[in-house]
1. Which of P, Q yields 11 for relative contact order in percent (Cα under 8 Å, 6 or more apart), as computed?
2. From P, Q, which structure was distance in nm of label points 7 Å out along Cα→Cβ at positions 42 and 194 = 2.4 calculated on?
3. Quick one: helix-only ellipticity at 222 nm (-39500 (n - 2.57) for each DSSP H run of 4 or more, over all residues; to 500) came out at -20500 when computed from one of P, Q, so which one is it?
4. Here mean count of other Cβ atoms within 10 Å over residues 50-57 was calculated and came to 15.2; which of the structures P, Q was it taken from?
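Taken together, the values in this text are just the output of simple stated rules run on the coordinates, not laboratory data. In this text, all values refer to a predicted model and were calculated from it rather than measured experimentally. Cβ atoms are built from the backbone, for glycine too; each structure is taken alone.
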Structure P
Amino acid sequence: MLLRLDPEIEIVSECGSGVDAPREIRATKPDLLFLDVQMPECDGFDVLELLGKDVPSAIIFVTAYDQYALRAFEAGALDYLLKPFDNARFDRALERAKEKIAQGKGSPKKLQRLTVKSAGQVAFVGLSEIDWIEAADYYAALHVGDKTHLLRRSMAELEQDLDPATFCRIHRSTIVNLDRVRGLKVSEDGAYQVLLENGTELRMSRRYRKQLQSRLGIRISD
């Protein structure tokens, strides 16, 4: 009802379950997705995982459960509308979504650097300088040599903006610069560790193993 009041919005599809959603999203390719958390058969987070790289540029969670807010932002949500909400709160979320969509369409090129604000200063971090990136609550920690910069962005947002030829996600909370990877190691429990040139060892999730081996042009046996 609220969306139909906005002439800039076209509702391309609605789904009654989490299972139907990925297929519809891939077919209609919406710019904006409103997503509930608890849905029949699979939840909103399962939907985003099933979509992979096909997630829309703007995602707004709409739910009655406040305990999923942090997880939603980690998954790349732009906003989290907690029911019940009023028209003004909805309008703010919609405006944020429009701004993000417009920015994405106006600047399709991959980022060359990130802007980090700290203690009243603004620093520019070149992507080629980053060794790896780690999720830190509402922030992403950029590891650059012996320094760490905190950036208020989700891992999912960064993954979409970063060049996949250079950066690869290896864990829910970790993205690595492929130019810094010097090898892999199998730990005692059978899990793989990604070894960086500076000696850092990062745990790799089984979920992202195929993605890493594809980017590195290698085959990892089970």
Structure Q
Amino acid sequence: MRKDSNLDVLTKGILKENPVLVLILGTCPTLATTGTVDGAVGMGLAALAVLLCSNVFISLLRNIIPETMRIPCYIVIIAGFVTIVKLFVQAYLPDLYATLGVYLDLITVNCIILGRAEMFASKNPVVKSALDGIGMGIGFTIALTAMAIVREVLGNATFAGNSIAFLEPYKISFLTKAPGGLLVYGLLIALVYVITKGKAPLKKSFSCAGCPNAATCHTACTEKGDEQ
């Protein structure tokens, strides 16, 4: 099996394995923080910082963390970096801190970050893990920003809080609400599917072979089949 180059690891999260638009992860912050461009970019960069730091740290400790304790250890590591990012934002970017609110804390349980720790950082060296964190973080930020541009510009006739006067009479307020967010999200997923022609290479990275519970899953399915 061909190993991915460093460039492949860095770029795959931007489009072909975008965590939001292809893997469909992190939907809660995606829908909650894309009402404004400022909030979307802020959330994306905060998650990128946590992804990078936690991937590097978990990769460094991958041969030390006990297999049976890996998930609790990952959560503790991620929570530590989330706290650092939160305090930084609170101290230096108070407006952004007020905008993101509880969603900064919820980065700790963001399935994108925990998923990369489990599927990539725990199995790869530091450099590749760092590149994976950066690539996935950039992909997350791009997806959130794209959604926010559509929702804020068309739904509120503003961009990053700045009014767009000629759009004011035509703004679609529906897009600023939760159902509008779901509509934009679905359309962007469809657009990425068309661009990639539905060929995002997920089988290699997310097959049963890479899952620590594969044996248990197989046994349960077999037993269920016998009962029937």
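1. Numbers: P: 11; Q: 31.
Attributed to the structure labelled P.
2. Working: P: 2.4; Q: 3.3.
It traces back to P.
3. Attributed to the structure labelled Q.
4. Values: P: 15.2; Q: 23.9.
Clearly, the read-out refers to P.
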